[in-house]
Structure 1
Amino acid sequence: MAPRWRAGTVAGMSTAAADPGGAPVPSAEASPVDLIAGGLDLLAAEDLRSLASEVRRRRVLDLFTQRNRLDAELTRRIGDLDRSGAYARPDAPTHSAASWLRSQAHLSPNAASEQVRVARQLRELPEATRAYQAGELGFQHCATITRVLEDVPAAVVQEAEPELVKVAQATDPYRLGVHTRHLRHTFAPDAGLAEFERLHERRRLHLSESSEGLWFLDGVLDPECGAGLRTALDALMGPPARDDERKPSQRRHDALWEVVRRQLDGGELPRVGGQRPHLTLTASVATLAKLPGSPAADLDWGQPVPADTLRRIACDCEVTPVLVSESGDPLSVGRTRRTFTPAQRRALAVRDKGCVLCGCAVSRTEAHHLEHWIDGGETSVRNGALACPRCHRKLHEGGFKLIRKADRTWATIRRERPPFGRPPRPPTAGA
């Protein structure tokens, strides 16, 4: 029956007649749902700024408890609808409690089925039902506990129920799920294996490029792959440096690139077209020198790359000179050679012992030219320094110059950035 509203009432609770403490007194015609609505109205009218911090914290926790109790009552009544068939109406035929919830409560099919499933299976678990109705467990806790009944014999679940409830009262649904999966593996190993295989079949990974050149990564990793990737990223991320202003998501992205870069540099990936997999940048000498009107460099997959990024990558890479005609046809191809040799890299590692700016490990660094080789700087230990990818980007795209002071420490200064580059000088013999 719809609630009756009267002058001077708040959701069926009279504000005119109150007890000495000022609490509203229920009217004779208020239903239990009216009382809940009245309490919510009073909560919404409460001035939160007037409450002490302890009261604010207590209120939030109390509301979670009452929400769990309300969910428990909702589950109890859904179970009653399911058992009694009261969901059926002559004017609107409904075949199940779940379909009634979809049409009347506007739940998704999965959510409606889950509500009915939990209501049915909680009948076998009196201890979990008691804790749920007391507000000590939430719906997700109960959904996790009852799901075990699908695979493990009911007698085993009932024996384990007190322990499951104890775990649920002290932890979140995720960790409770880990506990129940152990239980399933112990008493229903075939079901545990089948569940793991179902998760494995859901694996997918999509990689697509936008018109801007950004790449979008979307996927679902199975437990083994996800745990392995998380372990690798956490190891490479480490704790953030004091001056590291990157967001956690950006640090995670950079750690993923570090994983990819190490694999490409390690030379252990299968060859493609007779070559080791690698990124290729194609650019003119004019672009490297940042001459007026020079075009952007081309990265693999056709995206243009600005000159500053090109110069950073060219600091520590393999260079293959190609002579082309005015029409762009290759005339000759020179010998590919590294800018910094392995011996020079080892010498830099001994001297710098890591990134000269943030101190991260040698294995995570790239070799940087203090004066770029395209501008006439030699490729030598004296003209080089180790920098991690983040600091190396700061030196090029960020517009800073790395200098070594008289006391042999390193510092950065803001580089004056002329509107255009200067003409390139021929590289020296050591380049």
Structure 2
Amino acid sequence: MLFHLVLDGMAAAETVARVARREESMMNLPKLLLLVNGPASESGIGGIFLNDLCSFYPSQKLCRFSTTLKKTPGPKAHLWDGRPVQYFPVTVSTLPILSSITDRIFQRTEEAQLIAEAVRFGRNNSVEAVWGVLNSSYMVRIALAVANALNVPLYTTVWDPPDSFRINMHLSRRRYDDIHGIFQQTLRKSTSVSVIGESMAKQYAQELGVCATPIAHGYPTAAYLPGKTPFADGKVKIGFAGSLYAKQEWRALIRALEFAKLSIAGRPVELHFIGRCPFRGAPMPDYVIKHGVLSPDETLNRLRGVDIGYLPYWFNRRHENIARLAFPSKSAVYLAAGCRIFYHGPQYGSPTAFLSKYQVGAACHTLDLPGIVETLELLAQDAKGSSHYSDERARACKEMISREAMIEHFATFLRCSVSDLNIN
């Protein structure tokens, strides 16, 4: 009895010591002002990714200042999982000419006010560093200025290159060049930079001399453990999950499957679509099985019954820099579900390098129907065997696209240890 009491006392003492060490580690972390475009309730992949990262950071050490669209009813300031939040409404246009005029008006009349409000919010919350997520042209414009005004270090996160603002907002060359110049200066003067993938990290190292940490969104390692036998039911099940932007590539896939009479490697094809179907430009024939918008966990579970994950990127040279530098987050859910990746896009796209490093699928660099069918035939034959795929999948999980890898890389970006973070 006495022995058990001693053991219980030792366990309790160890728990107290562990909590004390955790609290001491948290004391070393700076109070962060998160600057990001979009409300805290945002449910897209960017919001999910950011919320996961923020969950690793002590809530008492983080506050959020966000821009939101002025034309829609904006959220009011509130606590975001116990953290202070403030919103600033801005006007954004995606119409040619008008978008450039809107950006110029913002720069002349609203930018100084936005910076002043963010600085005031940061001072009121006694922040010690700024974490700027450059997911809008306005965030690019203000992140460095806010950090300088507060006289604190700037940690910068990049998911998409600024070319995405030029294309999506239809900015003039002069407006884009101005934003791009500020973007480059912001990265050069940041204390630390995180990017979405290795291709972007290499580019910014060569172009700007910036040492950036790649952080990809990932699922817990346990999600990768269940194995499955591919094509076990005599079918070839192809799945797409997420937002479909590469519509030309999707149309080519549809035509290729119909060219092959919905048969690959002598097996009937099932085509699954998870997400919101585009209003135009992406045909959805009757044979496409539509699952609608699902939660991340529901998407993962639904894809466990799929053999091949379709990953399209634009062949159009207009999107070249985005295809080259961005990294598709759907790669993580495809691999967690045990799907072979079918990358359909240009050779210079970042998934080409990923599939060269981790042999977990095949790349198709053509819109020609026979070429698409040939690549699908290769995947359906599982030429290198299930064990090879499983080994490569596990390696990609460990090194890049698991929750554990995400935490490790996040700690590197913040220049702290994993033990400093709030890991459950």
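Bear in mind these aren't lab numbers, they're just calculated from the coordinates by the rules spelled out. Because the structure is a prediction, the values reported are computed rather than measured. Cβ atoms are built from the backbone, for glycine too; each structure is taken alone.
Tell me which of 1, 2 gives 62, 41, 39 when you compute Cα extents along the principal axes in Å, for residues 52-235 alone.
Numbers: 1: 56, 52, 44; 2: 62, 41, 39.
Working through the options, I get structure 2.
Between structures 1, 2, where is mean count of other Cβ atoms within 10 Å over residues 84-91 highest? Walk me through the numbers before you get to the answer.
Numbers: 1: 10.8; 2: 17.5.
Biggest value here belongs to 2.
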Q | Ranking 1, 2 by distance in nm of label points 7 Å out along Cα→Cβ at positions 36 and 380, the structure that comes out highest | A | 1
Q. Looking at structures 1, 2, which one was relative contact order in percent (Cα under 8 Å, 6 or more apart) calculated from, given that it came out as 15?
A. 2
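Please compute Rg/Rh (Cα atoms, Kirkwood Rh) for structures 1, 2 and give me the label with the greatest value. Please list the in-between numbers first.
Numbers: 1: 1.16; 2: 1.01.
Between 1, 2, the highest calculated value is found for 1.
Which structure, out of 1, 2, was distance in nm of label points 7 Å out along Cα→Cβ at positions 68 and 300 calculated from, if the result is 5.2?
Comparing all candidates, it corresponds to 1.
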